[in-house]
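Chemist: The structures come next, written out as structure tokens.
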Structure I
Amino acid sequence: MIKKISEYLMMIIDKLYSEKKTEKLKQKVLHTILKSELSAKTKDNEQEVLFGCGCFWGAEKGFWRLPGVITTAVGYAGGEKEKPSYREVCSGLTGHTEVVRVIWNNNEIDLSDLLKLFWECHDPTQGNRQGNDSGSQYRSAIYTTSKAQLSKAIASKNSYQNELQKNGFGEITTEIKNDVKFYFAEDYHQQYLAKPGSRPYCSAMPTKVTFKDFNGANFKLNEKIWSNYNWDISHCILRGENTPIESNL
């Protein structure tokens with residue numbers, strides 16, 4: 001009986017959350033680099049996805065530089081607690097992981113391109129860890145916002161798993177779910193690496209294994225774009241410029 005009541009309550013909560021999956025910021029905040037509003041709603045030609053790749057400081061910079069990305073923001077997702085603070089998430093008790101919210105223009109970039117950066121920019125086989133950072137808040141994750149995105153994410157994982165195994169890596173531990181609530185992190189975390197006085201830091205440990213084609217892929221960025229990311233260089237993200245990569249490369 002208690003189990004049925006619990007399941008019923010969870011069903012009600014899920015229904016309420018489905019109407020508001022992204023927690024709005026209390027005030028209008030503009031992206032430090034892209035100058036777009038962080039919590040603006042997606043337009044008809046735009047989509048949204050959440051990526052967890054270890055510490056969200058470095059991960060966010062990797063995504064905001066891609067042509068066609070409208071805005072990025074860092075936050076927390078995948079856990080149970082509502083409106084968690086950074087300190088609470090770092091305790092590992094909330095169940096959340098650090099994520100980057102990415103909104104992009106479908107006409108300029110595809111989810112396939114974002115997945116390429118996601119898989120290549122960190123090691124998705126490390127479980128609750130990325131580099132020197134340990135804890136469930138650093139786990140690899142993809143939280144999609146549609147069933148079509150979910151299918152692409154799973155297909156891309158299967159493809160990359162084959163490439164990793166060829167190169168001696170183990171099983172991918174990336175958590176892939178659809179329709180997960182996102183909470184914005186505190187203002188000082190947003191575009192952290194682009195702010196004066198920031199401490200250059202990125203925990204990601206790329207495998208240096210190239211992400212290739214997968215069923216349903218529709219890549220739109222050319223190879224010259226990807227030359228701006230060199231995973232052979234330690235902490236590549238930190239060494240690149242903050243400005244977006246020119247799309248006419």
Structure II
Amino acid sequence: MSARGGTDPFYSDALLYDRLFPGGAEAVEFYRSRAGEQGGDVLELGCGTGQKLIPIAADGHRCTGLELSPAMLARARHKADERGVEVQWVEGDMRDFALGRRFDLVVIAANSLLHLHDAEDLVSCFRAVRSHLAPGGRLVFDVFNPDVRVLAHADGVRRRREALSYVDPDRGAIHVDVAETYDAVAQVTRGTWFFSTDSEADFVVVPLEMRSIFPQELPLLLELGGLRVVDRFGDWSRTPLTADASLQIYVCEAD
């Protein structure tokens with residue numbers, strides 16, 4: 001989750017993040033598989049708490065994780081140490097970084113790219129990726145596939161997200177409410193997230209803004225960044241991207 005501000009309150013509590021988004025097994029296995037096919041060194045941008053990168057490193061790949069949030073990096077280091085896995089963790093911004101080496105696989109997972117709201121930032125990120133790709137290297141990333149019907153219902157009304165409920169060892173059952181509006185010009189959904197228990201309402205209230213990137217946009221943005229699309233899928237089993245797919249998964253190479 002790398003282009004947000006490093007002090008963004010949504011990511012300042014990395015343990016809360018891990019409990020809220022424990023990491024999908026299918027996504028982890030997809031990226032482990034891609035790393036195994038590609039071989040060599042792996043870089044993840046917006047690595048968060050290492051949910052994808054630590055399992056890849058455990059498979060024997062030399063891994064580097066770049067992340068802007070110090071809290072998320074600290075959590076990632078702790079988890080890697082607990083598992084006995086070595087990863088190079090770097091505090092940095094995916095829009096502009098220079099690591100002095102090249103990688104066989106660059107990963108941007110779990111919608112991290114959507115924290116870049118401006119086209120210029122997206123192109124800057126892709127250019128930075130291109131400069132870090134080894135010969136034959138690949139960029140692989142996933143973002144959600146925008147559904148205009150869902151975006152049209154972002155009316156600012158606070159609603160319970162039952163699927164996001166989780167159990168905190170100290171507080172017990174945590175309920176999550178979200179109120180969102182959609183800025184169609186910026187293509188950004190602006191949300192406020194409310195965390196409550198039955199006895200403590202709104203003990204955490206944080207904003208979260210995410211861009212929508214439509215399937216016709218992405219190849220053009222990638223081309224401006226010096227990359228071209230090799231494959232794109234609509235799910236973790238590598239089914240071709242279709243209109244009703246919930247995901248966009250891209251495999252790219254240097255142009």
Structure III
Amino acid sequence: MSLRLQKFLADAGVASRRAAERLIIEGRVEVNGQPVRVLGTKVDPERDAVRVEGKLVKPLRKLYIALHKPRGYLSTRSDELGRQPLADLLPKEWAHLHPVGRLDRDSEGLIFMTNDGDFTLKLTHPRFGVRKQYRAIVEGRVQPQMLRKFTEGIEHEGETLRAERARLVDANNSHSIVELELAEGKNREVRRLFETQNLIVARLQRTQIGPIRLAELPEGRYRALSPAEVKSLMEATAAPVVRKD
């Protein structure tokens with residue numbers, strides 16, 4: 001499979017794609033012994049020898065990790081303010097992995113880490129509509145008509161927030177348990193949906209992404225996704241969603 005040279009360099013961890021373009025323009029990259037200065041040059045990672053300043057570049061093995069994010073961790077690889085990033089939960093040799101999407105600091109549950117940019121794009125871009133399921137514990141009683149509003153769509157801060165599915169699991173005067181399924185994953189969407197009803201989410205856990213469930217994965221632990229699981233996630237993105245409002 002041929003790739004653009006700058007993408008190959010970025011995927012191999014040499015530099016960001018923009019920085020890789022500069023390396024190419026500056027003539028610091030060779031393909032099969034010949035300097036290449038043309039952006040968009042295609043290379044076959046299995047056949048072509050790519051060198052940067054004389055050093056052979058080997059493609060990184062693609063990694064796909066399922067992680068149970070605890071509360072208090074940031075969905076980042078590092079943090080300048082010294083807060084706890086997800087990378088702290090992984091082996092040091094996996095420090096180059098990035099989160100697929102995000103969970104806010106106070107949320108917990110399933111999140112993927114990878115070095116595959118295409119995988120990340122397809123699981124996070126709204127047009128692919130990969131479903132994500134959440135379990136929310138909410139302060140106060142949630143009424144069924146609130147959940148109907150969620151699935152119909154609510155305007156909030158210039159955006160339409162919408163759940164594909166919302167189910168009331170339990171409710172009393174002190175708290176309610178609600179399961180929701182979302183397709184777009186706007187920033188803090190679950191919490192914002194409840195805020196429109198003057199309700200506060202006390203605990204929020206993501207329990208499923210596409211066909212992959214959090215299941216019994218302990219908090220703070222991780223596991224590698226199997227090739228079959230990665231394939232099933234890619235199949236879930238095969239038909240981009242077109243919503244008719």
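Chemist: For the read-out Cα Rg over 2.2 N^0.38 Å, for residues 67-170 alone, a value of 1.28 was computed from one structure; give its label from I, II, III. Could the numbers behind the result be given before it?
Modeler: Values: I: 1.15; II: 1.37; III: 1.28.
Among I, II, III, the structure yielding 1.28 for Cα Rg over 2.2 N^0.38 Å, for residues 67-170 alone is III.
Chemist: Given a value of 3.9 for distance in nm of label points 7 Å out along Cα→Cβ at positions 107 and 235, calculated from one of I, II, III, which structure does it belong to? Walk me through the numbers on the way to the answer.
Modeler: Details: I: 3.9; II: 2.1; III: 2.7.
The correct label is I.
Chemist: Next up: Which structure, out of I, II, III, was mean projected area of the Cα convex hull in nm² calculated from, if the result is 15.9?
Modeler: Numbers: I: 14.1; II: 13.1; III: 15.9.
This figure was derived from III.
Where a number appears in this text, it was derived from the coordinates with a stated rule and is not lab data. Just so you know, these numbers come straight off a predicted model, no measurement behind them. Cβ atoms are built from the backbone, for glycine too; each structure is taken alone.
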